[in-house]
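Every number in this text was worked out from the coordinates using simple rules, so none of it is lab data. In this text the structure is predicted, and so the values were computed from the model without any measurement. Cβ atoms are built from the backbone, for glycine too; each structure is taken alone.
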Structure P
Amino acid sequence: MQAAHNIILVGPMGAGKSSLGRRIARRLGMQFVDLDEEIERQTGASVSTIFACEGEAGFRAREHAALASCLERDGQVLATGGGAVLDPRSRALMRKRGFVVHLQVAVPAQLRRLARDRSRPLLQGDDREATLRQLAHARGPLYREVAHLEFDTANYAAPAAAARLARALSAAWPGAPDSAGKTQEGRA
């Protein structure tokens, strides 16, 4: 595999993409980018507002455009939204421009982590567990398809998960920086 100069985190909501992404970026001296925050910055509207005004299809079109824009740059840890893998163009772009890590989490852990979160448009119904199970069934194969590395976050607090993920990246990612800031591909 050719070295990728970005880390792209995919996985379901509540897997820890943003919290782990920030920690991994700091550890590796990379820039952290949250794709949903980037979309909000570009549009001046919240994800919930975009969903309400344009529907999921409109949001996904904006999400792909923001992903393409972000991936024109290198040296980033990019946390995607849970549905970023739905667009085949986005999956191809992720594989081409980054080392993709699928952060896994089981539905019971998602429910605990998202218990107080009322901001997610897809979780506005009455049966959150059924929604999360349906999303896992539909999106799980897409996460696995795009991933270079799979990492289960369910049993770790964010600091421990970040440390374990950093070790896994060091072993598996051809573009991983070492302590001197050189990538593995540039080592003698």
Structure Q
Amino acid sequence: MTNDIRFFKMLSLWLRHQPDAAGLTLDPQGWTEVDAVLAALARGGVACDWQELLRIVEESDKQRFELSDDANRIRARQGHSVAVDLDWPRVSPPTLSYHGTVERFLAAILAEGLRPMRRHHVHLSPNMETATRVGARRGQPVIVAIRAAALEDDGQAFYLTSNQVWLTEEVPPAYIQILD
């Protein structure tokens, strides 16, 4: 496959938001058969075999997708708008986690906090470098720190995905601080 970005966008759409657009069915944990994904890619005119799919999943800088232990199934690790139960472990977060955004969203974040919008959870980064990469997707990044441990102390649950993304239901404004 020559266009990994097109491939990632298709997989994200199918495995996070619209599996029916590719004729896929996700199980309750978000898994679908690799063979079904390969067939959907072929129907869409995208040449991809199992080895190419494996390469793209393994080399992805954000590790958005994962294969099952037997490599027969694939799923998105997080970011779903369709109903799935990803069974990530509840874990105590670090003192601070981070969220990358851009200036045009900052006022709303400071006023309303972070909300999952169309996703199931708010996504937080484990470090400023990752948050900077996330924020830079939409322009000049602005990084906010989340007082995650304090939020957990006040009853909020945190989950950690296998690619080190912190998930939580929401982050109220009182737990957010702008980093200079």
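Here are some notes:
- Comparing volume of the Cα convex hull per residue in Å³, for residues 71-158 alone across structures P, Q, the highest value is found for Q.
- Each of P, Q could give mean count of other Cβ atoms within 10 Å over residues 23-30, but the derived value 14.5 comes from Q.
- The maximum of mean count of other Cβ atoms within 10 Å over residues 7-14 over structures P, Q, that is, the highest value, falls on P.
- Read-out relative contact order in percent (Cα under 8 Å, 6 or more apart), computed value 33, structure in P, Q: P
- Origin of the derived value 9, 35, 32, 19, 5, 0 (P(r) over Cα pairs in 10 Å bins from 0, in percent; candidates P, Q): Q
- helix-only ellipticity at 222 nm (-39500 (n - 2.57) for each DSSP H run of 4 or more, over all residues; to 500) derived as -16500 - corresponding label from P, Q: P
- Read-out mean count of other Cβ atoms within 10 Å over residues 15-22, computed value 17.8, structure in P, Q: Q
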